Structure 1
Amino acid sequence: MTTMTPAPAPPPWSLRATIYTIPLYTTASVAASRAFNEAAYAPLEAAAPFASSTLSTPVGGLSMVQLIRYSSSPVGAYDEMLLIPGKFRYVVDGKDGKRESKDALRVTRIYVSQRETCYNGRKNWNIPKHLARFEWVDKPEGTTIKVFPLHSDSPDPYFQATFTAWSYVPALPVSTRALSSLVDMTLVQPPLPSGAGEPGDAAALAGTDTWCKVVPYIYSPRARLGWIDLQQAGGGPFAPFSARRWLVGAKLEDAVVEFGDGETWETPASSE
């Protein structure tokens with residue numbers, strides 16, 4: 001077990017990647033369910049204010065899973081799986097001193113394959129990264145990805161999916177800026193607990209004290225649509241976020257990803 005704290009790699013970050021995006025939809029009833037809390041958070045965050053209704057409330061809506069192979073980043077190449085289970089309602093201090101409620105997307109669960117990005121993603125933007133092992137299998141009929149969290153007792157992956165591109169649909173360029181009128185990709189992340197006392201690589205599990213808002217930018221010159229097979233190891237779909245096995249997804253090739261400086265603020269006193 002490594003005990004040294006990874007070296008800081010402050011923003012901005014510019015990365016290159018292949019991205020598999022799986023659009024989902026979280027209903028209000030699912031967002032309010034116990035199943036949501038059990039699936040949306042890793043154990044460390046589930047037991048912390050990060051997942052508590054005292055700081056914010058899940059409201060659902062457009063959601064997604066992304067599976068990413070970063071070929072380059074400020075901390076080297078790595079793999080990543082992230083879950084955004086819709087928007088969350090949170091409270092901020094308004095300019096007139098009154099409290100305001102706002103809604104924004106949030107990454108609630110995310111796994112990465114190396115400790116440097118785990119530490120810096122948590123420290124820079126409150127992204128609740130944890131370490132995992134990834135399996136990628138490329139076959140003529142598609143690409144299968146499996147994600148195995150480290151220090152899990154289960155022999156089954158936390159998540160798996162297979163992407164098969166549609167050969168009859170041409171690839172097209174896509175960017176989050178072009179889609180910003182349809183989907184606001186702003187992420188608002190609560191403070192993170194530290195991994196002190198956690199099994200495994202606790203030094204990579206940095207904690208934070210303030211909220212963070214960041215708007216990631218993604219551009220791909222070739223985005224391909226295709227089928228996503230979401231059958232999980234237990235035989236069903238990715239519950240509770242999808243009741244269907246087959247979904248339409250996208251593969252973004254040669255993608256550019258940028259994360260700038262985040263905007264930070266203290267938790268309003270009445271929310272603590």
Structure 2
Amino acid sequence: MRKSCLVASRSRRKCVQRIVLLLAVLCSLAARPTTGHEFWIEPKQFRPAPGAKVPITLYVGQYFMGNSYPFLSDSFERFYYVDARGTENIRGVLGDDPAATLTIRAPGRIWIVLRSAYFDLSYDKPGEFDAFLAREGIDHLVPRERRGPLPVKETYSRSAKSLLVAGDPPSGSAPDRAFGLPLELVAESDPYAGRPAEFRVRLLFRGSALPGALVTAFHKAVPDRRLEARTDASGRARLALDRDGLWLLNAVHLLPAQKKGGALWETLWASLTFELPRRKE
């Protein structure tokens with residue numbers, strides 16, 4: 001009897017600790033949007049062996065630096081992976097960080113895909129909205145006369161993908177594919193077939209090419225260095241990714257909000273992570 005009471009007490013204590021942790025996490029996330037925007041998926045390994053268990057960490061921040069984001073199912077519209085055996089939802093425990101652990105089922109290409117729910121954000125200070133537009137290269141989308149009065153209210157969602165390969169990449173297969181995300185970066189160069197002199201990527205908005213958009217790239221080892229390229233008429237951008245290792249590509253699009261709730265603008269974010277191998281001499 002005493003032993004069962006102790007077990008129950010420990011269980012309750014763990015439950016309370018988890019609730020306190022989640023409340024702290026939620027409070028910190030609520031305060032974060034004005035200081036960190038990019039959202040990305042960062043697996044522990046990008047070239048795992050079949051059968052390996054790979055921790056998957058989600059991050060929110062800027063310049064490839066940020067805070068980890070736990071498994072919060074209500075904040076995900078969908079979280080899944082695709083491999084040679086098909087599509088599987090990624091399940092986790094509320095509050096887990098890393099958010100999930102992926103067991104590699106089969107050799108070949110693997111995509112980890114996350115689409116977030118929508119969140120609301122308010123720009124309350126003079127110049128704050130202007131600074132955001134300039135930083136993300138989307139100031140041309142908002143006429144000056146539509147940037148006020150304060151507060152400027154926005155609704156936003158994020159779409160993130162990560163490209164992995166278990167074993168060798170299948171010969172002749174496309175390096176990436178589109179998954180119908182609201183805003184999506186699709187690699188047209190294969191990061192696992194050697195480091196190309198010029199990395200090609202395409203940006204899609206609701207399945208169609210998005211011209212004139214800014215695509216940025218950050219390397220894990222030098223996050224304060226930002227590479228930039230604008231998409232052409234076909235939505236394609238070319239980036240000189242000059243280092244081996246982990247890369248993050250990011251893009252943002254903004255449009256008038258269609259949903260009710262007082263938001264004036266809808267912002268869509270897209271990210272893509274992968275690892276470039278060392279170039280063969």
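Values quoted throughout were computed directly from the atomic coordinates according to the rules given, and no laboratory measurement underlies them. Values in this document were obtained by computation on a predicted structure and should not be read as measured data. Cβ atoms are built from the backbone, for glycine too; each structure is taken alone.
Of the structures labelled 1, 2, which one yields 17 when relative contact order in percent (Cα under 8 Å, 6 or more apart) is computed from its coordinates? Working through the options, I get structure 2.
Which of 1, 2 yields 7, 30, 38, 21, 4, 0 for P(r) over Cα pairs in 10 Å bins from 0, in percent, as computed? Going label by label, the one that fits is 1. Among candidates 1, 2, the computation of distance in nm of label points 7 Å out along Cα→Cβ at positions 40 and 96 that gave 2.3 used structure 2. helix-only ellipticity at 222 nm (-39500 (n - 2.57) for each DSSP H run of 4 or more, over all residues; to 500) computed as -2500: which structure among 1, 2? Derived from the structure labelled 1. Kindly point out which one of 1, 2 the value -0.78, -0.94 was derived from, the read-out being log10 I(q)/I(0) by the Debye sum over Cα atoms at q = 0.13, 0.20 Å⁻¹, for residues 176-239 alone. It must be structure 1, since only it matches.
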